Structure formats: structure tokens, C-alpha cells
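Listed after this line are the structures, all set down as C-alpha cells.
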Structure P
Amino acid sequence: MNTTISISKETRALLQDFGKKSENYDDIVKRMYNQIKMQEKISEFVDESGYSTLEEAKEWTKLKIKSMNQ
């Protein structure tokens, strides 16, 4: 089911600039949403870990994922 939302011409232009040729506005908004959610998940790991090396961060991530799956 489709719906109509009201956005300013400025916002419409921003969406057009952000979009790819084959995308409609629905595709653009979904892609933006997915990118934001991914950034939030990455921030959770980075902000909580406090580790300075890549190896420490990898190990912390493995432990975090393991605990989430139990």
C-alpha cells in the first residue's frame, strides 16, 4: 500500500542528489535507513569497547556476538 508524504522542494532535491539513476524515492529512503542503522550498530561496538588495537576490537566483538547468541 502506497502513501504520500509532504516534503519541501529542498528535501526533494537532496533526495534526488543522493539517489542513483535507477532508484525511486522509496529505494533512496530505504537505503538511507539501512546505512544509518549500520552506522548505529558500528557505533555500539566502537563506543562500548574502548579498545585501541584492531585485534582487541575483533576479540571483543567475537565475545559480544557470542553472548548475544546465547
Structure Q
Amino acid sequence: MSEPAVDPADLRFEDAIGELESIIEQIDAGEIGLEEAMASHRRGKALVARCRQVLDAVAEELKSVSDETPADPS
């Protein structure tokens, strides 16, 4: 029996990307059946949502830091 999957919300960005790449490779290689492919697709959607969440948070933080940095008058 396999270990339960970690909630995507608990994954680091790099770990989520790595898992997504693994899912894509398995599906592309035809290594999994239809039911497992559909379960992997659902998992992939959750991982993509996590990655977007992290990227959006980073973009927002960079924007706020940029807004706080005084412009160079020269």
C-alpha cells in the first residue's frame, strides 16, 4: 500500500513542480491506466494551483518591495 499523498498546500514550490513533472512523465510514457491517470490529473490540478499560489505571493511581495524602494533621482 502506498503512502498517502501530501496535501499540495504543504509542499514547497520546487517539490510541487517535481511531482508535476513526474506525473507528466508517467502519463506520457503510458505507465499508468486510465483511472490512475485521472487521479493523477486531479492531483496535478491541485499542484498547479499550489504553484500559482506561491508565484502570486512572490509577485505581490516583489511588487510591495519595489513600491517601497525610493526612485533614484539621478
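One of P, Q was used to calculate Rg and Dmax of the Cα atoms in Å, giving 17.9, 65; which? Spell out each step's value before the answer.
Numbers: P: 18.3, 48; Q: 17.9, 65.
Label of the source structure: Q.
Looking at distance in nm of label points 7 Å out along Cα→Cβ at positions 8 and 40, point out which structure of P, Q has the largest value. Please report the intermediate quantities before stating the final value.
Values: P: 2.5; Q: 1.6.
That would be structure P.
Values in this text are rule-based calculations from the coordinates and carry no lab data. From a predicted model like this one, the values you see are computed outputs, not experimental measurements. Cβ atoms are built from the backbone, for glycine too; each structure is taken alone.
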